[in-house]
Structure formats: structure tokens, C-alpha cells
Structure I
Amino acid sequence: MSGIVFFNTRILSDLMEFYTEKIGMEVWLQQEDCTVLKHGNMLLGFCTRQETGSAGMITFVYRTQREVDEMYHRIMDIATTSPRKNEKYDIYQFFAQDPEGRVLEFQCFFHPVIL
């Protein structure tokens, strides 16, 4: 099974630049007023709409703590926290925000998972 999580946006071209250039996602599908981006097995769609929202959180999962740290150094200008270990979930994480205020989490698991 696969799927796409869609978000409404008023600034599609700005978001595409942000997610491809700053975050490193790839364009998976381009449509008239929607673009679907890919990061690993995650697909995010952004569609031009008048109403937008910033509820929820987009989590990018990496294989190692080093990869999380590399991403932090790449986007530390928009990070809202520093990388840290979260004992409760046995993960390493930091948070940032996209240009429309969506919360972004960058993390790796310290326990085995299938990626």
C-alpha cells in the first residue's frame, strides 16, 4: 500500500523551491496546480488553494544520527530546536518550520526499524 499526504498552499512555487533546494526532496509528479514531492518512501503533495493550514507535523526519517546532524547544519537558520536525544521514544531529533509555518521534524531511531 502507498499513499500521498496533501497540503493546501498559497505559495506553491516558493514551497517547491524550499522542499527541493533546502530540504532535498525530489519532484515525483507535477500537475497543473499540485506538485507531489518524494523523500525516501514519503510522498507529500502541495496544491494551490485559497485556504491553508499548518496543523500536524511532517517528519523526515534518516538512518543515522550523523545524517540528522548534517541536515541540522544545512537548515539551522530555520531550526526551532537543536538536535537532541528523546529518551521517551529512543530517537534523535530536531524541529524546524516551513515557509507557511508547518512543523518539520528530522529524526533517526536508535532502535532497529525498517526504512
Structure II
Amino acid sequence: MTIRDVAERLKLSIAAAEDHLDAEVTSGYASDLLSCVMAKAQKGTIWVTLQSHPNVVAVAVLLELAGVIITEGHSPDPITIEKANAEGIPILTTPHTTFTTVARLIELGVEGVDQE
């Protein structure tokens, strides 16, 4: 499944890197602590968070994440969008909570990073 598939099926808004939506989603991870994401997420993971600052993009680039979903109606600021576009990191947004978003990802078949 690609980021584009996730965006379409969950009716997510695309905030950044619209031209990089063909990245393959291999797993999912939800956390608002950057250190936890750096310890657990893997290449191809879609990260669900309510964080919307530029460091989100830095972590996504470092780990080669497939993309980021920002929840609860939070919007990335212009610097974050600019950085995500430059780095090719898709940022999607939703008004739903992280809990609901993760549940919907699981319904789509996205497995958590800790599942085998």
C-alpha cells in the first residue's frame, strides 16, 4: 500500500510533498515523542502524531519514513511544509484523533512496527 492509497482511503488532506505519494508503507507507528520514533520506527513506516514542527521532518528523513500523518486538526507551519517538500516527505493531516487514525490504518491492513 502506498501513501497515496492511505490518503485516499482515509480521506486525508495532503499538506506537503504531494509528488512523493507513491512511497510504499511497510508499517505504522504512533508517538508524539521524537526519541520513541527514532528508537522504534523503520524505513517505510507511516508515522502518526500530533506534532507539526520542523523536527518531525528531520526524524522522517533520518529514518526514511514513508510519510507522516498529523492528527487532531493540527497543521504544519510553513517552515515545516517547506522542509517536507524539499526532502520529499509526505505530510498528511486529519481532524481525527491519533487513536482513531491508528484504528483506521489497522483496518486497512497496516501493521505496527512491533508486529511480526
Structure III
Amino acid sequence: MINIMVLIIMAAGLVFFTAGTVGIIRFPDFYTRLHAAGKLDTMGVLMFMAAMALYLLKDFSLPSLLTCLKIVLIIVFVFITSPTATHAIMDAGFRAGLAPWVKDHKGELL
């Protein structure tokens, strides 16, 4: 039963990673691509790490519990650093003068 839950959570993580990859490929400019990468990859990491922690709790013992706690700490660390790094990279692009993407009235890139 727990293996099925782990597979479902990992599949959800794979969906988030795939959507982030499609966003990086399809979005028109630096800011929207970085937004897709920052949001969706963070959620994909959460799903995969949660699946690993859940899988480790299948064999409930002190070493597996400590390893699960370490994985939870990694999740917290990623949730703090990933949005911060994404914001810092976007701010650096803005300060460097990288203009956001704009459409003209004909639908073409300016």
C-alpha cells in the first residue's frame, strides 16, 4: 500500500518537473522562464523528497526516522533557498537592464 502511495507522489513530482521543463522551453523571456523553473521545480523536489521520506518510514526504526527527519530538513532548506535564489537572479537580470517581454498590437515580439 505504501509503495503505491510513493509511486503516486513521485508521479506527481514528475508532472511538476515536466511542466517546469515545458515552461522553460515554451515561455518567451527570461523572467517567465525563471518563474516556471522556480515554482515548479520547487514543488517537484517537495514531491520526490516527500515520497522518499514516506518510503523510509515503511520500516519504522530509529535510523529510518532520523533519515526521514534529515529529508524533512532538506525540504525546508529547499523551500527557503529556491524562491530566494529565483528572486535574486530575477533582480540581477532587472538591474542589468534585461527588459521584460512585451507584445505589440499585432501579436509579434518587440
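A short reminder: the numbers here are calculations on the coordinates, not readings from a lab. The model shown is predicted, which means the values in this text are computed figures rather than measured ones. Cβ atoms are built from the backbone, for glycine too; each structure is taken alone.
When mean projected area of the Cα convex hull in nm² is calculated for each of I, II, III, the greatest value falls to III. Among candidates I, II, III, the computation of distance in nm of label points 7 Å out along Cα→Cβ at positions 44 and 60 that gave 1.9 used structure II. Assign the value -28000, calculated as helix-only ellipticity at 222 nm (-39500 (n - 2.57) for each DSSP H run of 4 or more, over all residues; to 500), to the correct structure from I, II, III. It was calculated from structure III.
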